[in-house]
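See the structures that follow.
Please treat every number below as a calculation from the coordinates, not as lab data. These numbers come from a predicted model, not from an experiment. Cβ atoms are built from the backbone, for glycine too; each structure is taken alone.
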Structure I
């Protein structure tokens, strides 16, 4: 069951998006047990009507039902495409069948991608630079280039009179919206874990584009952009904590850390895992806390999410057929893809008959830009007391080194 009721942001602005609770993996990769929303917004000006972004094609009918309660779809004048990813655009071919005269507003790169995705070359207004505006009568849309948030074609749309920034994927969160609400003021943000869901979203979608998050926020500030409402395309619409949300993303993208150490590990028969208590003791002795993740039991994105605010990573890997344990190797590949680096790191792990994994893991982390602390700690079989003492020392050394950095609070 779903609600086909649009939600009102103001007398002339409506949320006509949808919740998705059926997709287990966002982008076929990131687990989203709490679902996700695809936010689309309809703006009724005194002369023209504009739709800001669309939704996934599998939710098109629900999307159209909501729009139809506000206006005749055929009469929509403009469709603003801030970002071309299919969760925001794949319903558009069906929309164009209902509104063949609609003009699409997008950047030149988005225009090219649209043709390749959908084989359509619609009527269009192509946005170049940051000076173009579009009048809806009593409302004015101002288009701002925000490339690499998180694709190269992305822009943001500022509704000047209402001081709303429609920022598509930027500043969003993995989370279906509670029934019948969209505004932050109507949601128990703490109970709904919105901040944690946003951090998970940042880790999996935006960490590789940290510098572009910084550039966008700096651009908004230089333009003296008035933002009373922040309306992303996933998660709630922010009204009470706009500055706090922007500040949070600013800190995540700069790398502002807490006194925590993330420990990720694989353990086939429990021998590698036996070092965790000793490592935790060393971290505690240095004044920090440990967040540990068994990669055979949890999704890697959970560890990436914790790593956003951690200055240190310790990796535990048994040696598997002369190689890094596969679950750990997959995690390292995600670190590479999402460009996690600039942290302290160390490696430990048990082996039965060869022991190359710790050395290979340390080499890969160093190549990614992690600052290795101490030597890899290979352990032959079950850790003995001296191995556990070395593990404790390793945890303490990594924490002390990491916590001495200027950006740790």
Structure II
């Protein structure tokens, strides 16, 4: 689990526990029980887990307390606190549907084969007003066959993400994958959340044939990489697929050029450059990729100046737009952006991590060999996508010596990339 964003609150474990144990009406205005419950993810200790369990058992019906209970259940799930399962089990009967949802999710994270718990989760499928996707996922994760017919009822649900989850679950529980094309089709859903959720369903169903389709889905590459990597790990481990099967889709995703995506949005009329620049700030990355593609097709001359301007004004502090600006400087082969790209390459602020791999790819596109030492320095990182992007950029710059460095990397994907390239070099030598 990636914990880079968790430790943002300047609290010790004891301080967080003390705040969580304090009744809401006795707290100072600067303290938050919700933040305390969130912060305890950083302390997988018995006393933190006990504090979170105490918080779950505080049943004051106020909204503040309900929100703290939901968060406490979630944190127990993230900590995989098996000792908390009996308390989390009781939350399945809670009146607050969000507490129920978090309890189901936490059970999925902690893991159980207790038939009583799983049956109580399954019975929620017959209860109105629940988040059925989470329930379906958890039951499928534990291969709970008695829920099959109850899940099947949701295959034609009016909510496409719920239907998608149900189709994937039925395929997984029955071994019949004939309907998975409907889930793959969701990768082109107009709603960005629908597209992201379909990747999750394809991961859950272990549907390896979807890997090239995931690579073309117009969502943030974070979701695509997670989907492809998860499927690759599962499929390669069982011998269903090989690294060679996955490599083209993986590298296409890291390269992340809009021409390689199946875009779901379009413009009614050609937008001006200022409108396109503004679209780089959209939360739906499908719109950002459309703007990027249009800038590259119609505005190559004026774009660099506009990108520098938006970087200075706003994109330097907006991690989504920052990512797209870095990529565009590479596609535009704009040499004056070199220093900005090197700065982005080494930016260790958590929210800008995605831009580091983007900057690596962009430096490869600029073609300046002075970037080679900067990129090689990234081979020391623990961030796999940055390391992989650095290898791709170094290869583009004609330096393949990095593969010897990472041939025995602790990350299997990096090692597989290095060994594959070294093997190809031997064949062509």
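Just a few scattered comments:
- Label whose coordinates, when mean count of other Cβ atoms within 10 Å over residues 24-31 is calculated, return 9.8 (choices I, II): II
- Ranked by mean count of other Cβ atoms within 10 Å over residues 144-151, structures I, II are topped by I, which has the highest value.
- Comparing volume of the Cα convex hull per residue in Å³, for residues 128-231 alone across structures I, II, the highest value is found for I.
- Source structure of the calculated read-out (mean count of other Cβ atoms within 10 Å over residues 224-231, 22.5) within I, II: II.
- Top of I, II by relative contact order in percent (Cα under 8 Å, 6 or more apart), largest first: I
- Entry that produces -18500 once helix-only ellipticity at 222 nm (-39500 (n - 2.57) for each DSSP H run of 4 or more, over all residues; to 500) is calculated, selected from I, II: II
- Rg and Dmax of the Cα atoms in Å derived as 23.8, 74 - corresponding label from I, II: II
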